[in-house]
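See the structures that follow.
Computed from the coordinates by the stated procedures, all read-outs in this text should not be read as laboratory data. Please read these numbers as outputs of a predicted model, since none were measured by experiment. Cβ atoms are built from the backbone, for glycine too; each structure is taken alone.
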Structure P
Amino acid sequence: MRVLITGGAGFIGSHLADRLLAEGHEVRALDSLDRQVHPAGERPDYLDGDVELQVGDVRDHDAVRQALDGTDAVVHFAAAVGVGQSMYEIERYTSINAIGAAVVLEEALERRDQIRKLVVASSMSIYGEGQYRNPQTGESGLAPGVRPESQLAAREWDVLADDGTPLEPEPTAETKRLRPTSIYAIGKRDHEEMVLAVGAAYGIPAVALRFFNVYGERQALSNPYTGVAAIFSSRLLNDRAPLVFEDGKQTRDFIDVRDIARCCVLALQDDGADGRTLNVGTGRPTSIVEVAQVIARGLGRELEPEVVNEFRAGDIRHCYADTQLANELLGFRAEISFEAGMQELLAWLEGQEAADSVDAAREALVARGLAR
């Protein structure tokens, strides 16, 4: 196959390119080289020389048309990324994410006889809170909304039933009601619905993959709106303690980027998930404070995370993946353990430098009343 990866010079896109090239496919990347992700605005050194890089914006019909020329599969990763930032750069996020996806789809339809597959990156953020059970009643599959402001102001962090019983997290299935709590999450929900709806209408096989918390080499360490592992790393590389919101016991599902790339290739090559949406995670919850401690120890920094006991608008307590469907439809299970993946990440971090912009990002949220 000749595969176009939009956002292909980025963290996940470049790893997917490596995997595709290793399996004998040709890869073209369309990327704007946004300076928030690529500070120099230049082709990153980590991008394999065999990747044909076209610099352009996914909202530009001409750029997308040129990038699609001769390709027979599209992986749409290009997006403005960052939950907090999306809540005050609403127009920019909506423009890049919604209009960008629309342009990619319109141009793909002009070549619908040659496009064999569309794969789009969605996100676990579209769930809002994860899935829960009530330990008192045994009821499972619960989909609670955002925790009340009054509860968070009292620094009571657990998700509660109507009678005040703390609910217990359970694996979040694809069938859970979607409750996106940010502009970024709304955009990702739209991404998957747009791609699946257009694919179904025009007979183009399409798959939406809901990525959980991706970590690994090549994350943009100086971008304060990237993944939490990279944010903590940038602080520690500058000998500053990681900032942890709430009490640090909130959990997420951390998956190595190489497992993400492997799942994307399966979705491109196999037809088992066509027309479907799949979780891509490990099924294992890890607390945020544990991530901070593992990175600090690995970098030899004797810095305990600073647990600030503040909360951000729209933050959730727990969310980790039910991975059964990806296994059934694609035979995919994450293979890289958190411990092994973090060792690889830490080895890479030792040679990195990062600008610490976390305080400025936090101040931007506080100034707008989004962190309190």
Structure Q
Amino acid sequence: MSEAYRKAGVDVKAEDEALRKVVEECHKTFSFREGPGKPVIPIANFAGIVTLTGNKGLAVKTDGVGTKVFIAQLMDKYDTVGIDCVAMNVNDLICLGAEPITFIDYIALQKPDSRLLHELAKGLVKGAEQAGVTIVGGEIAQLPEMIRGQREGFGFDLVGMAVGLLDLDKIIDGRNISEGDVVIGLESSGIHSNGLTLARKILLEEAGLNLHEPAEGLDKPLGEELLTPTRIYVKEVLSMLRAGLKIKGMAHLTGKGILNLGRVGPTCGYLLEWLPEPQPIFKLIQKLGKLPDSEMYQVFNMGVGFCLVVEKEDAEEALSLAEKQGLKAWILGKAVRDPERKIVLKPKGLTAIGGRFI
């Protein structure tokens, strides 16, 4: 994984190794239930699915905003990270073909502040509106000994859980991907909620940039750029599913960037023959951090926030449906038969195996 990311304090390789042990333990629970609540797919997918009743399944996902909350604290602006919190969960649910229906949140605070909580709630509501979900509850915990943050008295962490419904015979998990299926990329809104630890280290600690001023290539203050909410792809993807497009796999490009495609399809690899120009924020991070392309494409989304793998005959309609809703979409490449499951970024001369570039 990224050496720069590890030096910034995020050791993804060590995390993956530790996670394997957690997954092994949690898989033991799969035998604890029969009927409603029985797991349907392994833990390694973008979300979990359990049986509900008949052919209906319940999809569940939990995730947080990460160190993007530090930017919110430094900017004293809290009304956008709630959108990120919803996005990080519902975007993972739709990867399996589930329709998100409801959401709950968890807010851990250094100490209660009515303005902070009100602004967080506003963002959560905006995210829920974009995703078409309800918010039916949550939890607020005061943890002054645990939560510190970047501004005294304003430390917080924000996590959520989304629930969705799907037909068990329509789960999309990549098992039916064939050679020649087309990879479509959907445009990100910017940095989303991943890689902020590395971005902060480069932009703020090393380069000493001011969050309240525009930086090179940006048309807004740096802090506002970094707080641009994660794009929510629910309505666009659901429109494609309802139109009957043959979508065989989907990937939400969060941590590990484009390498998240490796989680889709058990027997295939991907040849990406075209990539969009990343937004200026990524160019700024790469320039100031002197990072190679291999580092950038395995930490950040680099302009592509979501990928779909569709049958070749449906590719143009997928592009059209996305663009009708104001979302840029591109054909990036295709699936290939490959037991090593390599991901090749041809324009960058990069090849990845097992979640890292070689």
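A value of 20.8 for mean count of other Cβ atoms within 10 Å over residues 285-292, calculated from one of P, Q, originates in structure P.
2.6 is what came out when distance in nm of label points 7 Å out along Cα→Cβ at positions 93 and 301 was calculated for one structure; which of P, Q is it?
Values: P: 2.6; Q: 1.8.
Label of the originating structure: P.
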